[in-house]
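> Given below, in the form of structure tokens, are the structures.
No value in this document is a laboratory result; all are computed from the given coordinates. Keep in mind that what you see is a predicted model, and the values were worked out from it rather than measured. Cβ atoms are built from the backbone, for glycine too; each structure is taken alone.
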Structure P
Amino acid sequence: MDGYTAESRAGELLLGLGIPLEQHFGPMSEVSPGWKLRVLLAQALFSDPEVLLLDEPTNHLDINTIRWLENILTQRSSLMIIISHDRHFLNSVCTHMADLDYGELRLFPGNYDEYMTV
């Protein structure tokens, strides 16, 4: 991560997740619980990890923020493990599906709808 662009990159992520500019520099103690989840999501995205684990990332997000998140995630080349009940999100973001059943993990190419036809 380039230290010279870190602040602007963090600001872009926070704005993309719907966090108003006036809250970017305030203490977390003043942020509501729903917004804290967005801040934590921005933190995970900021570090650009090789492996990203997301558990229900679309919960409590409005449709515009979900579309923004889909765009951000589809631009990344890292491995992402996503747990979600949002099939539209899974269809947009996922290239493979995994099924863990009775201790056996099976991988399927394609998005959620393609997985459901198997």
Structure Q
Amino acid sequence: MTSARNIFAAAQAINADVERELGPPEEGVAPTSHFVIMKSLTYDTRSYIAQIAQQINGSYEKGWYDACAVMIRRLIETLIIETFEKHGVAHKIKGLGGDYLFLKDLITATLEPAPQI
């Protein structure tokens, strides 16, 4: 039994050394909780939307609330833009230079009633 414990302890030490040397994976470490955005909401969706949701949950989990708020803002902007693009009216949320508007103006455009046909 002592031999198994020694092997397990050695494996843990090696794993800790590898993690310390390599650092976190490029895509980040997945959060252990989903307090802000439930995982079921991003299941089978575009990967960049799921990644933003993961970063929202991860930053909240770590107590980085400002970072969490920034990522929520990014998610809202992304979802508004995606919606306008899907309906073929992205031009309504672009400025003269072709860039998307700021969040305040995106929200204003989103809340405008659709024209009656």
Structure R
Amino acid sequence: MGWEDYWQAQVAGRGGLESHALAMHRIDHNARMSNFETHLLDLPGPKGDDEQHGVPGREQFKHILFGPQAWSGYDEAYFPAIRDAVDAKDWPAAQAQLDKAARILTKASEKLLPELG
């Protein structure tokens, strides 16, 4: 049973009322879900982070999963930094962008789970 099903069953079982504890759990769940998208951005970390952030050559695009295609500027691309490197046949850059995306995606997904976040 997923969280939404659990929540609905609990509220329905209480005549449409939500307990304080359940409300706090819901607020935490909703915050984790809404923050997930933000955690998928390639943003600078603490001071001393000299790494390049965003899609190389188009640093204004920070999302690791979605961005515009380099050649059209309008059509969507998935994993745009990786895609740009592959299209340029720059295999070391493609691997570096793949590693970075994997790190960011792993951290973001860990923050979805209360015991890991």
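> Comparing structures P, Q, R by distance in nm of label points 7 Å out along Cα→Cβ at positions 34 and 106, which one has the largest value? The partial results should precede the final answer.
Values: P: 4.0; Q: 2.2; R: 3.0.
Greatest value across P, Q, R: structure P.
> Then there is this: Tell me which of P, Q, R gives 21.5, 79 when you compute Rg and Dmax of the Cα atoms in Å.
Label of the originating structure: Q.
> Still on this structure, I have one more. Of the structures P, Q, R, report the one carrying the highest value of percent of Cα pairs over 19 Å apart, for residues 10-65 alone.
The structure with the largest value is R.
> Next question, about the same structure. Where does the value -12000 come from, among P, Q, R, when helix-only ellipticity at 222 nm (-39500 (n - 2.57) for each DSSP H run of 4 or more, over all residues; to 500) is the thing being computed?
Of the options listed, only P reproduces it.
> Figure out for me which of the structures P, Q, R the number 4.8 belongs to, where distance in nm of label points 7 Å out along Cα→Cβ at positions 18 and 50 was derived from the coordinates. Numbers along the way, then the final one.
Values: P: 3.4; Q: 2.4; R: 4.8.
The structure behind it is R.
> For distance in nm of label points 7 Å out along Cα→Cβ at positions 2 and 42, find whichever of P, Q, R sits highest and give me its label.
Once distance in nm of label points 7 Å out along Cα→Cβ at positions 2 and 42 is tallied for P, Q, R, the winner is Q.
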